[in-house]
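Each in C-alpha cells, the structures are laid out below.
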Structure I
Amino acid sequence: MTNLHDPVEVLRRVDTRLRALADPAQAAQMGAYQRGQFAFLGVHTPARRQLVRDCARGLAWPGVLTVAEHLWDAPEREFQYAAIDVLDLHRRQLPLDAVAPLLALARRKPWWETVDGLAGVIGKLLRAQLDESPDVQRPMDAALADDCFWLRHIAMLHQLGWRLRTDEARLFGYALRLAPESEFFIRKAIGWALRDYGRWAPDAVQGFVAEHREQLSALTVREALKRLS
C-alpha cells in the first residue's frame, strides 16, 4: 500500500502534478520577469499552492525538510516555490533547529522571491517560539553578520508581521548596522521592515528615521515612510 505521507511519494506526486500544469507561453513570461535567470514550467501560484496542499499535507519533521531540499534541487523555479509552500504548510511543526537548514536553502539559487519566501517561514517559526525561548532571535543576530547579503536580508525582514511583538531594539539596531550597505535589496529590506512596524508604532518609526535620516539611504527612507507621510 502506498504511504501518502512518505517523502518519496510526496515528491513523486508534486513533480507529476506540477509538470502536468506546465504552460510554455506562461513559462516564457515568468522567465522574462526574472531576467532569464531561471527555467520555469509556467504554473500559476494558486494552482501550485493547491497541489502542494493536496500532495504534501501530513508530513512529519524531518520529512518536511527532506521534501523541501529535494524540490530545491529541481531545475524549474516552481519547485523552489513549492518547497517554500511545503515549509509554510508545516510551519507549526518546524523546530528551532530548522532555521539553519532554511538559511542554507537561501544560499542556493537565491533571488528576491525565494529569499523573501524563506524569510516569511523563518519569521513565523521564530515568532511561534518567542514565549518559550528568550534567545530565539540569536540565529538572526548571526545571520546579520553573514558574508551572504541574502542572509542579512532575511535577518532584516524576519520580524515582518510581528506587530507589537516586534523587538524594536533589534529592528532599529539591525537597520543602523546595515544602513552603510549599498546593495539595493538590503536598503529595500530596511525600509520594508521599518514600514511594516510603522503600522503599529508610527511615532517610533518616524522618530527613528528623523534621528538617523543622514545614515539611511533615500530608498530606505522612502520605503519606511511610504504610509506615514
Structure II
Amino acid sequence: MSSKTIIYSCKDIAAIAEKICTGNIGILPTSTIYGISCIYNNEELLKKVCRIKQRPAHMPFITLLPGIEWLEKIACNINNTARALAERYWLSESPVPLTLVVNKSNFKESKEVKEGHSGNVENRETVALRLDALPELAGILKLTGPLISTSATISGTVIAPKTIAGVPSSVKEKVDFIFDYGKPLAGLESTIIDVTKDGPVLLREGGLKFADVISFLTAEGLHKY
C-alpha cells in the first residue's frame, strides 16, 4: 500500500469519522466484508471510487445508514413490505445483512436518464440502503451521516475480502486510509431485495435466504405464493 495511506484500528473511531468528513476515501469493515466508503452524496468522491474499482459509473453503490430514521430521509414511497423487512432484519437483536432497493426521494429525471446513458453515479431513480450491525461502523456513521459502501475489490472479480490482506494491493494503494478491524469478517455479502414494486424482487442472495424472507412476508400477510 502507499506510504501515504493511514492505518486505523477500533480505537480510532472519531479520527476515522473526521477523515471521512474532510473528503477522504477509505476501506472500512462491515458486518459482511471490507468495503470502500466515502460520503454518500459527494459526486466527485463517488467518481473517484469508481476509478479505484475500475467500475462503470452507472453501477449503483450501497448506502449505509446511521439509523432507520434515515430511510424516511433518503427514500420515498416506502411501502409496507419495505418497512416490515427493515424492522425485521435491521432492528432485530440478531440483525441480518439485508440491503433494500427503494425509490430515491430527491431523484430528478434528466434527459440522459430518459435516454438510458447517464454516466452520473448519483442520477438514478432508486437507491440501495442498509443498516449495518457492526458496532464500530455504526459509531462512525453516527458521526459522519450516510456513507456509500462497495466491496474493496476490482470490479468484475469474485473476491469477498474478510481481512485487509484479502483486499487487492491496487485498491489499498489508492485509498486515503484503511480501518483494519483486526479479525476476520463474515465474508458473506448482504442479500439485496428490490422493494420498489408490490412484490419483493431478489437481486442478490447472500447469507439471508430469499425463501426465509418470503416466509416472513407471507406470515405477515404481505405476500401470497
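We did not get these values from a lab; they are worked out from the coordinates using the rules stated. Nothing here was measured: the structure is a model prediction, and the numbers come from that model. Cβ atoms are built from the backbone, for glycine too; each structure is taken alone.
Here volume of the Cα convex hull per residue in Å³, for residues 65-104 alone was calculated and came to 57; which of the structures I, II was it taken from? That value comes from structure I.
Computing distance in nm of label points 7 Å out along Cα→Cβ at positions 57 and 81 across structures I, II gives 2.1 for structure I.
Looking at structures I, II, which one was P(r) over Cα pairs in 5 Å bins from 0, in percent calculated from, given that it came out as 1, 7, 14, 16, 17, 14, 13, 9, 6, 2, 1, 0, 0, 0? Corresponding structure: I. If you line up I, II by relative contact order in percent (Cα under 8 Å, 6 or more apart), the top spot, with the largest value, goes to II. Work out the source of -6500 here, i.e. which of I, II gives that when helix-only ellipticity at 222 nm (-39500 (n - 2.57) for each DSSP H run of 4 or more, over all residues; to 500) is computed. It must be structure II, since only it matches. Where does the value 13.0 come from, among I, II, when mean count of other Cβ atoms within 10 Å over residues 33-40 is the thing being computed? Answer for the origin of the read-out: I.
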